[in-house]
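Some structures are shown below for you to check.
Only the coordinates and a few stated rules stand behind these numbers; no lab work does. Keep in mind that what you see is a predicted model, and the values were worked out from it rather than measured. Cβ atoms are built from the backbone, for glycine too; each structure is taken alone.
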Structure I
Amino acid sequence: MNKQLSTKHLLGIKYISREDIQLIFHTADNFKEVINRPIKKVPSLRDVTVANLFFENSTRTKISFELAEKRLSADVVNFSAAASSVKKGETLLDTVNNILSMKVDMVVMRHPTPGAPQFLAKRIDANIINAGDGTHEHPTQALLDAYSMQEKVGNLKGKKVAIIGDIKHSRVALSNIYCLNKLGAEVVVCGPPTLIPKHISALRSSGLFQS
């Protein structure tokens, strides 16, 4: 197994390989031991500055990222669009470049516009982690879902997984489809026609899942 990811960013499950997913899971196995220690901190990201840029309201996701970053000894900068110059018309790129001028190494971003992380990845040098972009993807949630499933049922290859509900508006559902497929699971989606996205037929023809 490679010891490095094949990509600089985590923009979506669509853009990473099965080997990347397994490497992330293997690393997570090692860090599970850390959170059970009396001192839940390791120096893995010492001297690394991470900016959490949340252009949408979030509690659980933002706290989860911040807690993980601090346990890895990173320096953390938190940004909220509600209390920023975005309200005065500052563009996304202006905002991020202002923050990067403070020598930020990594950006964790949640944004209501699909494709926002990809837009930034082409324009700035920092590593980017997508914490949810519109109705597009939410890769870290899908990785957590698949990791939890694997803990419960073992290897997901050949397992049939049903995703039921509002698929159209769920960025997690799309990331789950990509992630489970790459791990060898058979994915089935189920929901009212009005809650199934129009592009679902393209995913079906690609062999990603059944409906």
Structure II
Amino acid sequence: MEKTLAFLKKLKSNNNKEWFDKNKEQFLEAKTEYEAFIDSVIKGIRSFDKKISADLKGKDCVFRIYKDVRFSKDKTPYKTNFGASINPGGRKSLVAGYYLHCEPGKSFLAGGVYMPEPNLLNAIRQEIDYNPDAFLKILKSASFKKYFKGLDSEDALKTAPKGYDKDHPHIDILKNKHFVVSHDLSDKQLLDKNAVKNILDGFKSMHPFLEYLREATS
């Protein structure tokens, strides 16, 4: 991941089309390196999650580096990260899956369902309402807690979602609009010779959480 991190560091200080065009070869080398890294991660995930297709490739999972700036105050044209969503069906799939974010000083692994459509969000909340014990068991398991402190609470509702009482025993979970967990990764960890293995350990501990969400939205 040396080329990937090195390119992204330079891009952060030179986020403009002129510089990017002059350094297109460096971008392609970094992108190729990252896609190959994701290929290795996919192969490892397959050992414990058979719902990830053997035909899935890194290039099917990595997001474009070009930003959509139409509705953003930040008009810099490029993302300063590489992200890959490893799902059954690739990066555009709505099924709960794995995510790897590579950005100098801000990398992390994550997984779950981010910004689900209303029908999927309702299905997840309903499953937690009907079957909370299995969900709580996952969140409290030692293997899960080794990597994840709990659900990310970004954008959580301030009040109870429609159809649920504010005194519901699991209202803090039901208020979530995303069902995602994450674990930070340092640059040193990404460059370590055991980086793929360590990332896979995190993803494996996340797998029961993803299976619960997949069952809820199937």
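Quick one: mean count of other Cβ atoms within 10 Å over residues 8-15 came out at 16.8 when computed from one of I, II, so which one is it? Going through each structure in turn, the value belongs to II. Taking FRET efficiency 1/(1 + (r/R0)^6) of positions 80 and 152 (r between Cβ atoms, R0 = 41 Å, to 0.05) as the measure, the highest value among I, II is held by II. Given 0.8 as the derived value for distance in nm of label points 7 Å out along Cα→Cβ at positions 128 and 168, which of the supplied structures I, II does it correspond to? Comparing all candidates, it corresponds to II.
If mean count of other Cβ atoms within 10 Å over residues 64-71 is computed to be 10.9, which of I, II is the source? Structure of origin is II.
log10 I(q)/I(0) by the Debye sum over Cα atoms at q = 0.17 Å⁻¹, for residues 120-183 alone was computed and gave -0.65; which structure, I, II, did it come from? Considering all the candidates, the number was obtained from I. Using helix-only ellipticity at 222 nm (-39500 (n - 2.57) for each DSSP H run of 4 or more, over all residues; to 500) as the calculated read-out, with -11000 as its value, let me know the right label among I, II. Value -11000 for helix-only ellipticity at 222 nm (-39500 (n - 2.57) for each DSSP H run of 4 or more, over all residues; to 500) corresponds to I out of I, II. When mean count of other Cβ atoms within 10 Å over residues 56-63 is calculated for each of the structures I, II, the largest result comes from II. Given a value of 21 for relative contact order in percent (Cα under 8 Å, 6 or more apart), point me to the structure among I, II it was derived from. The correct label is II.
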